[in-house]
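These notes open a run of structures that come right after.
Every number in this text was worked out from the coordinates using simple rules, so none of it is lab data. This structure is a prediction, so every number in the text was calculated from the model and none was measured. Cβ atoms are built from the backbone, for glycine too; each structure is taken alone.
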Structure P
Amino acid sequence: MLARAHRMRDGDAFRHTMRRGTKGVAPTLVVHAVTAPEPADSSVGFVVSKAVGSAVDRNRVKRRLRHLVRERVGALDAATWIVVRALPPAAKAPLAALSRDLDRAMARALDGRSR
């Protein structure tokens, strides 16, 4: 489980990250990353739409993504906001493919953010 301190729960933070952040795209997900406007801890939010599948499928995808992000959140800079948006292929993807896509998309989003 992702620590409570690292969970993004504010709708304004989601909107800010998705509108102003840089984007990293992979076949199963999209990662948006931005430096927080005020000093804060890094936080991560998840968006899994109904296009991904039934409620069972969406919750499974969220659990898998939270597990993968928990292992990577320690490497983030302070005050980094990230939103992970799952695409429909994420419901059928094996964990190894999700992990690979998450690494690829996070690297692209974080590299673009620093430019």
Structure Q
Amino acid sequence: MPVTAVKPYTGEVKDSADKFHGNQLLYIGWEDHLMFCAPFAFPFPPAMRFGDIAEKVLPGAFGEHPDFEKVDWSKAEWFKSGKPWSPDFNRSLADNGLKHKDVIRFRTPGLTGIKGSCS
């Protein structure tokens, strides 16, 4: 159900990009793995290489899940704001069009959580 504000929001935005010392928030979620109920928020520099996320960041965030060691990144399906998206692992976040507070999710075909439970 859509929500309509009665009056415009006038408060101070506490998580605007200028408050992250040159970094930008990027939300990352893993589809079909509800052990992680919501995307994680990470502060990354826009110049960071996208591949460093998969190689250096996601193992620390999702690595405890038994499916994680089976992830084939070449087959992962990526979504940006709910739409299919193909990141270039060798380009920066900015070059991949990622901006402050964007949400990306990835799906790993054949991996659907513990014993197929999506958890």
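The table for this structure:
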| quantity | calculated |
| --- | --- |
| Among P, Q, structure where distance in nm of label points 7 Å out along Cα→Cβ at positions 53 and 77 as derived comes to 3.6 | P |
| Highest-scoring label, criterion being relative contact order in percent (Cα under 8 Å, 6 or more apart), among P, Q | P |
| Ranking P, Q by Kirkwood radius over Cα pairs in Å, the structure that comes out highest | Q |
| For -13000 (helix-only ellipticity at 222 nm (-39500 (n - 2.57) for each DSSP H run of 4 or more, over all residues; to 500), calculated) the corresponding structure among P, Q | P |
| Which entry (P, Q) yields the derived value 2.4 for distance in nm of label points 7 Å out along Cα→Cβ at positions 13 and 93 | P |
